[in-house]
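Taken together, the values in this text are just the output of simple stated rules run on the coordinates, not laboratory data. As the structure is a prediction and not an experimental result, all values here were calculated from the model. Cβ atoms are built from the backbone, for glycine too; each structure is taken alone.
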Structure P
C-alpha cells in the first residue's frame, strides 16, 4: 500500500523518463523545464536573483551565521547536560508549534489545486516557473476575519503558501496583478530558503534586534524580487496590506511616503526595530526605486 501511494504522487519526465513529483515543473534529473514554453517565460536565473537580493540581507546573514556558529560551538564545548536539555527543549518546542500550525492549515483551510480555484493554481504554477522553483508549493486559503496577509512556510517536506481569504476575494474583483505580486513575494521566501535559514540562525535571535533586522531584510528582498516579476501589481499589492482591498486604489503612494517622513520620530523608529516587517512606506519606496531603475534601462 505504501508503494502504491508513493507512485500515485509520481509521474515520468517527458524528456528523460525518470520518475518525478506529480506537481513538479522542473525535472530534478535532467534539469529541464517541463513546461514547453518555460524558456520563453522570462525565468529568473540564479545570477539575476542574487542581484535583486537586498544588500542588508547579505550583511545580516553573515553576522547571524557567525554568531550562530559561535554559539553552537560554545554549547558543544561546554557539553553541560542542563544546557543541552534547554537547547533541545527550545528546538522541540518550536518544532511542535510549527507542526501544529501546519496541522491547523491542513485541517481547516481550503487547498488550491487544479480542480479547486484552478485559475489561482495556474497563476501560482506560472509564477513558480518564472522564479525558478522546481515545484509548485501547496497553496491554501485561510479564512482571515478581515485580515489581509499571506505567508510562506516549510515543515519537513511540506512547502506551503497560505493566502488569507480577503486577498483571494480581491482577485475576483479585478485585482489579479496585486494578487500575483503577493504570491510572488511568498514564492520568493521559498526560493531564498528563508525558513530553512531561520532554523539554523535560531541562536542569533538571542542578540537584541539582530534576528528581527535579518527578517525585515528578507522581506525587502522578497518585495524586490516580486516587483521584478510583477511590476504592474507591486505598489498596489503593498497598498492593499495597508489600506484594504477597497480603498487601496484611492491611496496616493507618494503622499503616504511623505506622511511617514513627516510623522517619523523615536517611537516610529523603536516600533520598526522590534517588528518583523519593514514600515509600509519604506517598502513602497524600495519597490518604486526598483521600478524607476528598470524603466530607465
Structure Q
C-alpha cells in the first residue's frame, strides 16, 4: 500500500493543496535504486479503499444483468474479488453494507463449468461454502453471504429459493497504464476563484493545463475536502444518458463514495457529480454553481 504525504504549496491562487503518493519501501531495490517499472497488468489487485465499493439494491429482486445496471448507476460494476485480501475485506463489510443480505458478485462460470471469471475477464477468488458449488450448468452465478461465504445460483437471481435484492458493486479496475499513472502520480489541487458551473469548471481547469478533480483515493478526497472548507465541490463526472454511464474528463474510472440514497436522478437525466458539504457524492444539475478544484 502506498504511503501518502500531504504537501502544502503557496501561490497566488485561492488555495492549493498537494497530494503526493509515495511508493512503499518494498518497491525499491535493496541498494536504494528503484526497480524498473513492471509491465502493466490489468488483472493485478486494486487498492483496498472503502470508496471503491458500494451496494446496488432492487426491492423486488433482480437478475445478473439488472444487478450490473444498478451498480453502473454508481459508476461501478459488480464486484470482482482479485485476491484473498480483497475477498476478506468485502466479506467483512457485507453485513454493514446491507444487513447481512446475500449479494450478487461479478463472477460466472458460463464459459467453463466451475471456472469462475469476473465481469472484467480476470480470474475470481472465491470461497464456497460446504457442498458448493452444486448447481451444475443450471447455476452459473455467485452470491456472497456473510454467514456462509460464496454460493452458486441461477443468473436469474435465485439462490436456494431466495431472490437476491442486493449486489456488491466495485469501481472498475484501471483499463490501461495511462489511467494507473494518472491515479498514482503526484498531483497538486488548486481551487478556482468563485463558484462556477460544471462546464465552466472543466474549461477553466483545462486552461490551467490540468483537469477538473477526479477522486482516486480516500487520501485525495480528504485533501480536496480540506481545501474546499465547508463548501460542496465538483468532481469531473457527468452522467451520459445515451451511454448510460458516468463519464470522466480523462475517461478513467474514478471513486465517488455516494451519500446515502444517491444518485437520485440517474438514469433518466443528464446530471453532474459533486462532493456535498455534508460529505458523500451527490448528483446535481450541471448548471448549478459549485466550488471547483483543478488537478494538475
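Details
- With helix-only ellipticity at 222 nm (-39500 (n - 2.57) for each DSSP H run of 4 or more, over all residues; to 500) derived as -5500, matching label from P, Q: Q
- For 17 (relative contact order in percent (Cα under 8 Å, 6 or more apart), calculated) the corresponding structure among P, Q: P
- Comparing FRET efficiency 1/(1 + (r/R0)^6) of positions 74 and 282 (r between Cβ atoms, R0 = 41 Å, to 0.05) across structures P, Q, the highest figure comes from Q.
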